[in-house]
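Computed from the coordinates by the stated procedures, all read-outs in this text should not be read as laboratory data. On a predicted model such as this, the values are computed, not experimentally measured, just so you know. Cβ atoms are built from the backbone, for glycine too; each structure is taken alone.
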Structure 1
Amino acid sequence: MYPLDTLKTRMQAEGGFWKAGGFKRIYSGVWAAAGGSAPGAALFFGSYEYAKMKLERDGRDGYKPLIHMAAASVGECAACLVRVPTENVKQKMQAKLFPTTKDTILNILKVQGPTGFYVGYFTTLMREIPFALIQFPIYEKLKSYWSKQQSKATSPLQSALCGSIAGAFAAGLTTPMDVVKTRLMLGMNAYSGPLDVVRNIIEKEGIGALYSGVGPRVLLIGVGGYVFFGAFESAKSLFTSFTHKK
C-alpha cells in the first residue's frame, strides 16, 4: 500500500506529480514510515482505549459519540508525537527533495534545527482530529448497528469492514488539511503557516487543488483501515479471552 501514499504525496506537492517524481522510486521513505508506524499506532490505541474507559466510567449512553470523539482526539495528540517527525522525513524523500534518510535528517537539522522535525505538528492535528472525530463515531455506530442486527458482537473481520468504511469516508472529507500539511512539510520554511498555504493554493491553483490526491488517499485509508481495525480487534479479542482464562 505504500506506493499509494507516495503517489498521493507527489500529487499534492507544489509543482505537481511529475516534478515530484512521478512513478519513479515509489518506495522512497518507506523505512522512515515503518519506523514510526508501530509506535504511533501503539500510542494512539493505548491512549484512545484508556481515555474511552475513563470517560465511559461516569458517562451516559447518550454521550457515547462525544466520548468516542474525545478519546480519539487524545489518541491523535499522543500518536502525532511519533508520527510527525517520521512523516516529515518520509514526505521529503517521497517528493525527491533528498535521496536518503540520513541526508534528509541532516538537512532538516541544518536548515530548521531539531524543531524542524515537528513542522506541521499542529496542522497534522488539524487533519487527524477531525478525521478521528468523523471516523471513530461512524466506526462505533456501524459496529453497534451490526451487532444489534445479528444479536451478537461483531467479529474482527466485521469490525475491520466497519473501520474500512468509516476510514474511507473520513479520508475524503479531510483531504484539504492533508494537502496543507504536505505543503508545509515539503516547503522547508516557505510558508508562514496553514492559512498562508491555503491562500497560496487558491490563488495559484484554484480551490480544487485542495483535493489533490483524494483518490489514492481514500483507497489507501479504506484498505488500511480494514487491516488496522481487523488487527486491533483481533488482538483485543485475544487479550480479553486470555485474561478471562486466568
Structure 2
Amino acid sequence: MTLFFKHVVNIDFEEGGLFGPTSGYYCTVEQQGCLALHGHAIICVKKRLSPQEIKDCILDQSSPFQKDLLAYLESVRIGEFLTGSKESVQENIAAAEATPSYITPECTLPIPPPPTCDDCTKENCATCLTYSKWFLKYQHTIDNLAKFESSCLNNNFKQYKARFPRECFPESVVDPDTGHISLKKGEKWLNDVSPALTYLVHGNTDVTSLMSGTAIKAAVVYIADYITKTGLKTHVVFDCIRAIFDKSTEPPIYKT
C-alpha cells in the first residue's frame, strides 16, 4: 500500500497521480482467509470549491464545469467491460483458458506500453501497429481481471450481494433540479473499476466516486470496521511472531 500511494496516487507530489492532485487518504489492509491481502481506501482529491459551490457550478448550464467534471470522472472509472458484453467477455476468457499456453493474468506482471507516434499519418506504421496490439491485450487483460464471479451468490439466501444488478445509464446524466450525477454504466453485473489501476496491480479492483456525504460516511465506517475488528486468526499471530524473529538482529534467548 505504501508503494501504491507513492507511485500510483503520487500523494507527495503537487501534480498528483492517477486520480489527480490529492490531499490525503484513509485506508487499511485486510488479511483474508485465503492469505490474500485486500486493501480498502478513501482518497481525497484536492479542491478549491465548497460542496455548495460545486453544486452551483454543476447546475450552471453556461459553465464548462459540468462537462469537465463528467470527463474527469469517466476518465478514472468505468462501469462496463472494454471489449464487449459480459457474455462475450466470458466466451473470450473460456476460449483463452482452453489454450495450453494460457496463464491467468493474476500470475503475471503488467507489460509497459510501447512508444507511440505523435500525429502519425503513415499507413501500416510499425510503431502504431505495435501499440495497437499492446492496447488490445491491455483491454482483454482488464476484462479478464474484472470478470463477474459466481461467488456473489455464495450466501445462505443465494441472492446477489452488493445491490446487484445495478442500474445502467447509456450516458452520464445530471439532474437539472438537484445536480445529482448518474455516471455512465453499461454492465449491471459489474462494479465500477479503474482500468489503469486494474491493469497495474493485475487484480480485481473496485473504484468509484463518493458523491454524497452519506456515501463518504458509509465508506469511513466500512474501513474503520476492518481496523477495529477484534482478534487475529491463529495463523496470522504465528506468522507475525515468526516475522519478528526473522527481522531481529539479536540472537534468541532460551530459558528452561
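Ranked by FRET efficiency 1/(1 + (r/R0)^6) of positions 95 and 215 (r between Cβ atoms, R0 = 25 Å, to 0.05), structures 1, 2 are topped by 1, which has the highest value. Name the one structure among 1, 2 that Cα Rg over 2.2 N^0.38 Å of 1.23 was derived from. Derived from the structure labelled 2.
A value of 0.05 was computed for FRET efficiency 1/(1 + (r/R0)^6) of positions 127 and 167 (r between Cβ atoms, R0 = 25 Å, to 0.05); which of 1, 2 is the source structure? It traces back to 2. Have a look at 1, 2 and say which one yields 2.8 for distance in nm of label points 7 Å out along Cα→Cβ at positions 183 and 223, as calculated. Comparing all candidates, it corresponds to 1. Can you say which of 1, 2 returns -11000 when helix-only ellipticity at 222 nm (-39500 (n - 2.57) for each DSSP H run of 4 or more, over all residues; to 500) is computed? The structure behind it is 2.
0.65 is what came out when FRET efficiency 1/(1 + (r/R0)^6) of positions 55 and 79 (r between Cβ atoms, R0 = 25 Å, to 0.05) was calculated for one structure; which of 1, 2 is it? Clearly, the read-out refers to 2.
Distance in nm of label points 7 Å out along Cα→Cβ at positions 71 and 87 computed as 3.6: which structure among 1, 2? Attributed to the structure labelled 2. Computing relative contact order in percent (Cα under 8 Å, 6 or more apart) gives 18 for which of 1, 2? Among 1, 2, the structure yielding 18 for relative contact order in percent (Cα under 8 Å, 6 or more apart) is 2.
For distance in nm of label points 7 Å out along Cα→Cβ at positions 111 and 143, which structure out of 1, 2 has the highest calculated value? Looking at the calculated values, the largest one is 1.
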